[in-house]
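Input: structures, listed below.
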Structure I
Amino acid sequence: MPETLDGTVAIVTGASSGIGHATALALAAQGATVVAVARRRERLDLLVATIDAAGGAALAIDADIAIELDAADVVSRTIATFGRLDTVVNAAGVMLIGDSVSSPVEHWNRMIDVNLKGLMYVTKAALPHLVDGVTGSARGVTDVVNISSTAGRTTNPYAAIYNASKFGVSAATESWRQEYAARGVRFSAIEPGAVATEIANEQENSRAWYAQQAELGDVLLAEDIAELVAYIVSNNRRVAVGEVVIRPTHQA
C-alpha cells in the first residue's frame, strides 16, 4: 500500500508544463513539499499558488538546468530552505526531430544539454543529499525518477539525437540504480510513448508525429505519467521499480 510523502521534499524539473507540472501537483497532493524548477517563472508561480491553495507546500525556482551552476544552485537552495531532499524527478526535456541534413545543430545541442546533461547536473548535485536522506528519514529510502521515452529503447528515423539523449537517460538510470541500490537510493526510468504535452508543439515535425498518433487513438495525458511517478516514490522501501514502459493502448 502506498505510503504518505508527508515530511519529504521533492525537486521536480520541467515543472512549468506537461509531465513535470502534473508530477509536482501529484507529489504535493501526497504530502511532499515540492521544489518546482523551470525557466518560466510566471508559470511556476501559478503552480505554487495552486499547490498552496490546496493546502500543500511548494517553492518555485526559475533556472536553466542545462547550465551546471544553475542546476547545482537548485539543489543548494532546496537544502538551505528545507534541510533535506528525498525525491528528484528529472522531467525537463525537449524533442526537436527532423531530417538530419537540414536539422540545425543547435537543436541537437539543446536536446543533449537539456535531456541528458541537465539531468546529469541535477542528479550529481543531489546525490550526496539523497544518500544522507536515507538515514535521516523514517521511510529509509530516497528516489530519483528520470523521465526517458520509448525513444530510449527503440530507434526512429529523423530522431537520431533525440534517441541518443533518451537512450543515455535510460542507460545512466540503470547504472545509477545498480550503484546506489545497496545504499537505499532508488533509481527509476519511466519511458512513455506519445503524451499530450507542449513537447508536441515545439516544431512542425513534432506536431506532425503527434497528430499521426492521435489519429490512431487517444494519447497519454501528463497526469497518467504523474500518477506513475507518485506510485514509484510512495512505495515501501522494500519495493524498487527500476523501469516502466507506458504507451497509449493503440501505439505499436
Structure II
Amino acid sequence: MGNPQPDDFVSNMTSENSIAGIRELLAATKRIAVLTGAGISAESGVPTFRGKGGLWRNFQAEDLATPGAFRENPTLVWEWYDWRRTLVAQKQPNPGHFSLARLERQVPEFTLITQNVDGLHDLAGSQRPLKLHGDIWSVRCTRCDYRGTERQTPLADIPPRCSCGSLLRPDIVWFGEMLPEKVIEEAWQAALAVEVFMVVGTSALVQPAASLPMQAKQNGALVIEVNLEETPLSPHADHVLLGPSGIVLPQLIA
C-alpha cells in the first residue's frame, strides 16, 4: 500500500475521486484503527466544556476537573458533573458515530479509540471503544475497588456515596492524572499493527493521543484525517478530508 505525499491532497481534499478511492480502500482493509475527539460529539450538540464559553458558575473546567478540587469540595465538583451529565443525556449519536459502528462490523480487526467521555459511541453500537479519558457515566469509589455505571440524571444525592460509605467520584481522567495503563497500551498496540489509522474530529494537540497516528504512520499505516479544519497532523496525513464527520464518514463507509 503506497503512501502518497500530503501535498497531493491539498487542492482536492474533498473531491469525489478521493472519497471514492478511500471508500474502496476501507472496504478492502482488514486492520483499521480510529481515533475520535470532541469534534464528532460537537456535531451532536455536546458542549466541549472547555475554552471560550466553557464557564460554569464562573469556574473553568481546569479548575474543577482535578483531584485537588475534588478533595477540597466534592459537592461542587459533583454539581458540575451532574449538570454536564444532564446536558449529555439529551444528546444522541450522529451519522458519524453510526458510520464508525458500521465500520467496526465490517472490518476483521477494528479498534476505536476515543478522547470523548460522553458515551455516544456506545449508544451508536460501538462494541468496545477504548476510552482514553474515561466515561462520564462511570463512577468509582475513592476507598474500595468498586466501579460501576450511574446513568440517573439528576443524581438523587450529591455527592453520591458507595455502599461502603465512602465518596464516589466520576471515573474520568482528571488534569494531573495518568491515563488508564491498560487502555493506552491497547491503543499503542493497535497503532503499531493497523494498515489504516483514521483521525476524526480531534485537534491533534492533546498527548499522548496525538502521537498515535504518527506512530501508526511510522509503522507503515496510511493516515486519514477527517476534520472541519487543518490541524498539526494534516501535513503528515495521507488523506485530509475537510468537513463535518457526520457528512464525510457516511460517504466513506458504505
The highest value of FRET efficiency 1/(1 + (r/R0)^6) of positions 151 and 239 (r between Cβ atoms, R0 = 41 Å, to 0.05) among the shown structures I, II is in I
Match the computed value -14000 of helix-only ellipticity at 222 nm (-39500 (n - 2.57) for each DSSP H run of 4 or more, over all residues; to 500) to one of the structures I, II, and report its label. I
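Of structures I, II, which gives 15.1, 45 when Rg and Dmax of the Cα atoms in Å, for residues 79-182 alone is computed from the coordinates?
Values: I: 16.0, 54; II: 15.1, 45.
Comparing all candidates, it corresponds to II.
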Check the numbers for distance in nm of label points 7 Å out along Cα→Cβ at positions 87 and 127 across I, II and tell me which is largest. II
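If distance in nm of label points 7 Å out along Cα→Cβ at positions 23 and 191 computes to 1.7, which of I, II did it come from? Let's see the in-between values first.
Details: I: 1.7; II: 3.1.
Considering all the candidates, the number was obtained from I.
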Between I, II, which one scores greatest on relative contact order in percent (Cα under 8 Å, 6 or more apart)? II
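None of the figures in this text is laboratory data; all of them are computed from the coordinates on show. Note that the structure is predicted; figures quoted are calculated from it, not measured. Cβ atoms are built from the backbone, for glycine too; each structure is taken alone.
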